[in-house]
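Q: Listed next: structures, encoded as structure tokens.
The numbers here are math on the coordinates, done by the rules we state, and not lab data. Given the structure is predicted, the values throughout are model-derived calculations rather than measurements. Cβ atoms are built from the backbone, for glycine too; each structure is taken alone.
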Structure 1
Amino acid sequence: MTKKSILSLLTFLLLIGSVSFALASGKKPKSMPTVKPFNIYTPGTDEIIDYEKYGEFQNLGTNKYKYVPSDFAGLKAASGEGIYPNVADIYKNPEYKKMKAEKKLEGDKWSFVNTTDPQANYFKWATAQEDPGVRQYYIALALEQAGNYKRAIKAYHSIAVFFPKATGVTFWKTHWYIAPVAVEKIKYLTREHPELGIKLVDADIDILNKYDDEKNNDDYVINPGKIVPATAQDWILKKADLDAIGIKKVTGKGKVKLIEYNNKHYQLFVDDKPYFVRGICYSPNPVGTSPDNGTLNVSRDWMFADYNNNKIIDGPYESWVDANRNEKQDKKEKPVGDFQLMKDMGVNTLRLYHYPNFNKQLLKEGYEKYGFMYMIGNFIGMYCTDSGAEWFEGTDYTNPEQCKKMLASVEKMVEEYKDEPYVLMWVLGNENNYGSVGVVGISAGTGCNVRKDIAAYYKFVNECAKRIKELDPQQRPVAICNGDLLFMDICAQNAPELDIYGANAYRGKEGFGTLWKDVSKIYERPVVITEYGCSAYSKMYDMERNEEEQALYHEGSWKSMEENFAGYGSGNALGGIIFEFTDEWWKAGPPPEFNPSVQDKTGQWMGPFIDGWAYEEWFGLCSIGDGKDSPFKRQLRKSYFTYKKLWEKYRNNK
């Protein structure tokens with residue numbers, strides 16, 4: 001994830017099935033301050049609503065679905081205040097009257113989303129003039145924030161029942177499908193809180209043709225499902241017997257193999273052992289350096305940097321941990337090196353963004369001493385790389401000369417690394433589908449003009465993949481790095497040579513929602529999440545709480561992958577690449593300064609993060625503290641230790 005790509009038109013937000021632009025608390029670690037649910041004045045006669053008691057579902061599973069109440073008064077009484085169709089009882093609530101009299105509910109409704117007062121949020125949204133589906137979502141979110149989990153589930157489910165086609169508007173002025181989000185929220189809350197004793201079954205709300213940025217061609221499949229009792233046994237993952245199911249296809253002739261089973265599940269193997277990608281993006285850039293002023297090449301500089309001139313590479317081998325966070329190196333805080341820290345955490349894969357000029361000796365040492373494999377990447381024209389295009393025109397995938405230059409770069413990459421044992425896969429692009437040119441809003445563009453001819457881009461990707469397979473004697477898998485699922489259907493139509501669908505996806509603490517199912521249905525490929533993560537900063541909380549929230553985000557993301565590894569769920573998850581190991585101070589800032597010597601606290605774009613904003617310079621699992629002793633000092637955040645615990649079970653495998 002780079003400053004320029006993030007500030008481009010991120011139309012991926014219209015696609016995803018688990019995004020909200022607000023804080024959602026969810027299950028809290030023990031060290032986090034306790035969330036206190038607030039009282040509901042009229043909670044309703046039914047804690048969980050069986051909608052079939054009060055009406056009829058018609059045309060389930062189709063675009064013509066609707067729910068027709070037959071006992072409207074009974075349904076209203078069952079729902080209670082704030083849950084559709086009960087929109088009036090909220091005005092009877094004494095706490096609402098009190099807050100209104102104290103003028104605590106004045107102001108724009110959107111300022112009642114990312115706050116530390118979920119009860120005020122609840123009252124504001126329950127009485128707001130807004131699309132009913134949008135209103136119900138933020139009512140549910142406020143209930144979730146406060147720890148009123150069962151009632152939040154009730155509210156989310158009402159969206160699926162009554163407003164399955166509701167859409168909102170994102171920060172990027174694209175449309176946002178709300179009902180699939182609500183369904184994923186229910187699944188997350190019921191899984192994380194098995195003490196509630198309920199689960200959602202049979203729910204399926206899908207939007208056909210959703211992979212473009214148009215709305216007029218949308219077609220829905222709607223079944224809101226039913227909430228039923230559950231026991232602890234319902235949350236135990238049960239693995240399919242893959243040996244009995246059998247192997248359909250093997251890709252790879254050497255150290256790395258990609259197995260496809262007869263049930264369309266997938267598994268990577270390295271040295272004939274199952275390999276789950278536990279990866280990380282690693283760019284420990286010194287404070288004050290930036291590609292914007294020509295002082296930094298993000299793809300390669302960390303591999304050679306020796307700022308203390310002792311002939312030892314800095315970040316990988318000489319970083320030290322400021323354990324007590326006193327911003328100085330105490331006597332006991334000896335250099336340990338990031339490679340060792342990442343190995344201790346459980347990392348087995350590093351993503352290298354763009355060939356060429358990698359430090360092959362360093363990569364070899366990382367492989368031999370620390371067990372790292374590498375995803376070797378080529379931007380294929382993003383940021384005008386290797387295409388020869390002018391920045392404000394952007395790489396043109398219909399231009400034969402530009403394509404020839406980019407393909408030559410891919411060929412050189414494979415020729416140079418095809419015999420290296422540490423290559424896990426080849427990766428093409430980096431969110432090229434988000435590419436923009438010129439000046440768009442707050443963006444300076446990304447030097448990539450995919451939208452000129454979207455199919456031409458994916459055809460070129462296919463040409464590159466085919467050429468890689470001709471050159472690589474080991475036939476290691478070839479992946480694309482797409483921005484979430486935008487244009488995934490066009491990719492599927494035009495790039496059959498790809499082995500893996502890679503997606504940079506920032507979807508929230510609930511994980512990746514319907515992404516696994518969507519790819520399985522449309523493309524029938526395994527998935528690597530090529531980037532995911534969360535800022536460790538927000539304006540809502542202190543730093544300790546922010547770190548807790550970041551850790552929750554990462555925990556939910558990894559669990560989402562585990563639930564879809566081969567044998568589970570959709571069975572097409574191969575693992576993911578965390579963005580990122582250390583904070584990078586050059587990423588953001590109010591234009592035009594982008595001061596790389598200051599860790600900026602300005603939100604760059606709205607998304608499913610702690611307070612609803614992404615803070616580009618705070619995504620690291622490690623802080624670099626006050627920036628002094630850069631690039632050596634590390635302050636390990638809670639998310640680092642979260643992964644260390646989550647990945648303990650994989651230690652016997654690489």
Structure 2
Amino acid sequence: MTALRSLTRAGGLFLSPFVLAPLLLGVTCATQAAPQHAITLYNEAPKYPADFKHFDYVNPDAPKGGILRSAGFGGFDSLNPFISKGVPADDIGLIYDTLARQGLDEPFTEYGLIAGKIEKAPDNSWVRFYLRPEATFNDGHPVRAEDVVFSFETLIKDGSPLYRSYYADVDQAVAENPTTVLFKFKHNDNRELPLILGQLPVLPKHWWATRDFSKGNLEIPLGSGPYKVVEVKAGRSVRYERVKDYWGKDLPINKGFYNFDRLSTDYYRDNTVALEALKAGAFDFWQEMAAKNWATAYDVPAVRQGRLIKEEIPNGNPQGMQGFIFNLRKPMFQDVRVRQALSLLLDFEWTNKQLFFGTYTRTKSYFDNSDMGAKGLPTPAELNILEPLRGKLPESVFNEAFKLPVTDGSGIIREQQRKAFQLLKDAGWKIVGDKMVDTEGKPVTIEFLLAQTEFERVLLPYKRNLADIGIDLEIRRVDVSQYITRRRSRDYDMIVGSFPQSSSPGNEQREYWDSSAADKPGSYNVIGLKDPAVDTLVNGLINADSRQSLIDHTRALDRALLWGYYVIPNWHIKTWRVAYWDHLGHPGKTPLYDIGTMTWWVKPDATPAIPVQVAPDAVEPEAAQPETEQPKGTEQ
């Protein structure tokens with residue numbers, strides 16, 4: 001299960017989703033199941049017992065108060081993060097609570113939040129959530145089962161298409177009584193579905209009764225979470241305030257979280273301006289994505305004096321795949337030989353040495369930095385999964401180890417260019433004059449759609465390598481709104497993007513790779529992949545019945561994706577690079593799978609570099625790239 005945190009600050013814990021025998025719900029099943037404080041994927045014991053006091057990665061005595069000032073990227077025009085229209089404000093997920101919440105130091109365990117207890121059918125045909133009677137929305141209205149059913153049905157009907165895919169195998173949501181909700185499943189093969197439903201954000205039915213959920217706007221919505229929106233300046237800034245009488249503030253699951261009284265985000269047009277604002281003290285916390293900046297841009301007195309702190313926090317997440325993505329909806333990319341040829345022309349070793357100060361590792365798997373990525377030749381278990389698909393997948397999937405080209409870092413890649421030229425020739429392309437032409441005799445021009453200024457320097461060397469064999473790469477940088485519109489409408493040849501992974505991949509794989517998502521507006525199948533063999537592998541992964549089976553299935557899927565050359569793999573780093581002013585503190589132990597910003601605090605006796613009241617005017621905020629469409633995590 002990949003939990004996308006794009007709608008909130010890391011650690012804010014609003015999890016936006018990216019599901020089986022005829023249903024027989026009888027007394028026997030009900031008596032065999034038992035309500036639990038937590039649920040796990042394979043029914044293993046959770047790390048924390050029912051009487052746990054707090055998570056290990058928090059400071060339960062963290063002081064409350066102060067403000068966390070951050071930089072946002074790109075304008076926003078909506079406070080509804082659940083639909084495909086508009087760009088939602090950063091951190092808007094913090095106003096909502098979910099039925100359960102994932103522990104950040106376990107691969108996939110959920111602990112009850114709005115639901116104090118969770119009951120799974122022994123045969124996985126249903127899940128029941130017992131709501132805490134004390135749970136309320138921030139207007140004092142109690143959270144009830146009808147709100148949960150309303151939330152589920154509304155997201156299916158009017159929410160982003162990914163919800164319909166995500167909850168596709170839920171047959172029915174039933175409010176059994178005011179504090180009990182039952183979800184019946186169409187099938188019982190998917191172990192992940194109860195946990196997916198635990199991530200359901202609960203919306204207030206009474207508030208939405210007089211409003212149109214399908215339209216995005218800037219009306220401040222009602223939630224039940226630890227923060228509420230108090231000020232909005234469209235496209236420029238958003239302010240949140242901690243809910244002092246938040247119903248869940250004393251729960252063990254929330255102990256040590258949500259320590260800031262206020263959250264403030266101002267938006268900037270590009271990262272260079274934002275970084276200068278950070279160094280000037282205009283905001284407090286920054287996640288650095290550019291290796292060049294990390295190496296060279298922090299040689300300032302504040303860093304040398306220890307007032308502005310640079311820190312690398314270990315990142316235990318699988319790295320997933322970031323890459324230059326081919327849009328297979330375009331005829332030029334439908335031949336795998338073309339995609340392989342274009343992949344050969346990225347000189348990672350030169351790029352890493354000259355642009356990234358040698359800090360990155362080439363991404364070689366869609367499940368990198370984990371035990372789920374394909375390595376070497378397929379194991380017997382992997383071959384058992386792949387064998388029924390022989391003839392439908394490249395033969396190399398079965399008998400070759402996938403390898404990316406490795407150069408000497410000199411910038412001279414004649415061998416790769418020769419191989420690329422031969423592949424293009426085999427695909428029917430040829431040189432006419434000084435230009436490469438396709439099978440129809442048209443000169444080949446590829447438009448690379450981009451919204452991040454910083455990525456242009458990465459693409460320029462690739463552009464030169466393509467030009468050497470007669471291909472014109474046109475780097476088209478557009479503003480954020482245009483980028484999002486074109487991305488959603490699939491109006492691009494290539495983009496840079498990523499496919500985040502968790503330690504327990506599941507239903508989100510359908511949204512990434514399945515044929516059913518290819519033509520869905522706003523889906524994460526940005527490749528336009530429609531391959532029945534891949535669909536089969538995705539379904540096998542989702543239906544895996546043990547951890548080892550899950551590993552075998554992810555490796556088999558990984559091989560099929562790698563040999564399809566659907567993206568040009570980029571690079572990753574195994575830490576989060578953060579810079580923050582010394583008036584902030586954080587727990588000594590950080591969560592394995594998150595930065596955990598919502599466990600940080602303001603030191604009681606410390607003051608910000610610039611007094612809070614003048615910080616918003618220190619640098620004029622401008623507008624840029626939002627996390628929701630092109631992840632802030634894109635490595636540069």
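Q: Once distance in nm of label points 7 Å out along Cα→Cβ at positions 526 and 574 is calculated for all of 1, 2, which comes out largest?
A: The maximum falls on structure 2.
Q: Supply the structure label, taken from 1, 2, corresponding to log10 I(q)/I(0) by the Debye sum over Cα atoms at q = 0.09, 0.14 Å⁻¹, for residues 86-365 alone with the calculated value -0.63, -1.21.
A: 2
Q: Still on this model: Any idea which of 1, 2 comes out highest on distance in nm of label points 7 Å out along Cα→Cβ at positions 94 and 558?
A: 1
Q: Looking just at mean count of other Cβ atoms within 10 Å over residues 230-237, which of the labels 1, 2 belongs to the structure with the highest value?
A: Working: 1: 11.4; 2: 15.2.
Comparing 1, 2, the top value of mean count of other Cβ atoms within 10 Å over residues 230-237 belongs to 2.
Q: Among the shown structures 1, 2, from which was the value -6500 of helix-only ellipticity at 222 nm (-39500 (n - 2.57) for each DSSP H run of 4 or more, over all residues; to 500) calculated?
A: 2
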